[in-house]
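Before anything else, here is the set of structures, which you'll find just below.
What follows draws every value from the coordinates through simple rules; no lab data is involved. Everything numeric here is computed off the predicted structure, so don't read it as measured data. Cβ atoms are built from the backbone, for glycine too; each structure is taken alone.
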Structure 1
């Protein structure tokens, strides 16, 4: 009998403005058993999706075509949804003080890094 996928039962929202990065994330997540919410590439789309979707966690690119994702991060955290930032920026990135504790994964990332981050910080809806 095959063992279940490591992320079976997780519903993860992807907000990423780079098409190739978003597709790579979708592939990694679905191959590991996740249900992907999105992906979306703009702040407004992310806010709309966050209002309607049942989400177990969100992977947010900090810079979305020149807009920071921080308003969306705050909405998700207010709803109790765990988040993580994906970024190509270094440690000097200006992040609001209220979001300092949010996990960050640097680009380029590995599939194992994504799986590990989700298992550690996000929640599964699987029974």
Structure 2
């Protein structure tokens, strides 16, 4: 089996999808009208998608209160310093500093403007 998508419930899917396309370079492959305003966003390799949507029948999680280790979106970042600085300028908040693991991987955790955790990963050896 292959992963098709993971979904993120948000209050304002139009704004979040716009930010994710502009700041992260994801591409809208399908979108729908209200009241859910779902947007499926694909990565640049067309391998995985995230769905951004709203649903008034369930509460939106308080992403700000969640530890980033519980839930985060990890993105490959071949230029960690530049991507980190660019995302901070685009409205992200840093969660700690850029770090290097014992295996030599560089990692950085941020939060998007709505509090969802985003991890940048520059792996010494690609995992996939």
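Suppose relative contact order in percent (Cα under 8 Å, 6 or more apart) works out to 21; of 1, 2, which structure was it derived from?
Working: 1: 28; 2: 21.
Here the read-out was taken from 2.
When distance in nm of label points 7 Å out along Cα→Cβ at positions 19 and 83 is computed for each of 1, 2, which one produces 2.6? List each step's numbers first, then the result.
Values: 1: 2.6; 2: 1.8.
Of the options listed, only 1 reproduces it.
Looking just at distance in nm of label points 7 Å out along Cα→Cβ at positions 51 and 99, which of the labels 1, 2 belongs to the structure with the highest value? Let's see the in-between values first.
Values: 1: 2.0; 2: 3.3.
That would be structure 2.
Can you tell which of 1, 2 yields 9.5, 28 when Rg and Dmax of the Cα atoms in Å, for residues 35-74 alone is derived from it?
Details: 1: 9.5, 28; 2: 12.7, 33.
Traced to structure 1.
If you don't mind, there's one more thing I want to ask. Identify the structure, out of 1, 2, from whose coordinates distance in nm of label points 7 Å out along Cα→Cβ at positions 27 and 43 was calculated to give 1.5. Before the final figure, lay out the partial values.
Working: 1: 3.1; 2: 1.5.
Going through each structure in turn, the value belongs to 2.
Also: If P(r) over Cα pairs in 10 Å bins from 0, in percent is computed to be 12, 42, 36, 9, 1, which of 1, 2 is the source?
Working: 1: 13, 49, 33, 5, 1; 2: 12, 42, 36, 9, 1.
So the calculation was done on 2.
If helix-only ellipticity at 222 nm (-39500 (n - 2.57) for each DSSP H run of 4 or more, over all residues; to 500) is calculated from each of 1, 2, which structure is the one that comes out at -10000?
Numbers: 1: -10000; 2: -5000.
Derived from the structure labelled 1.
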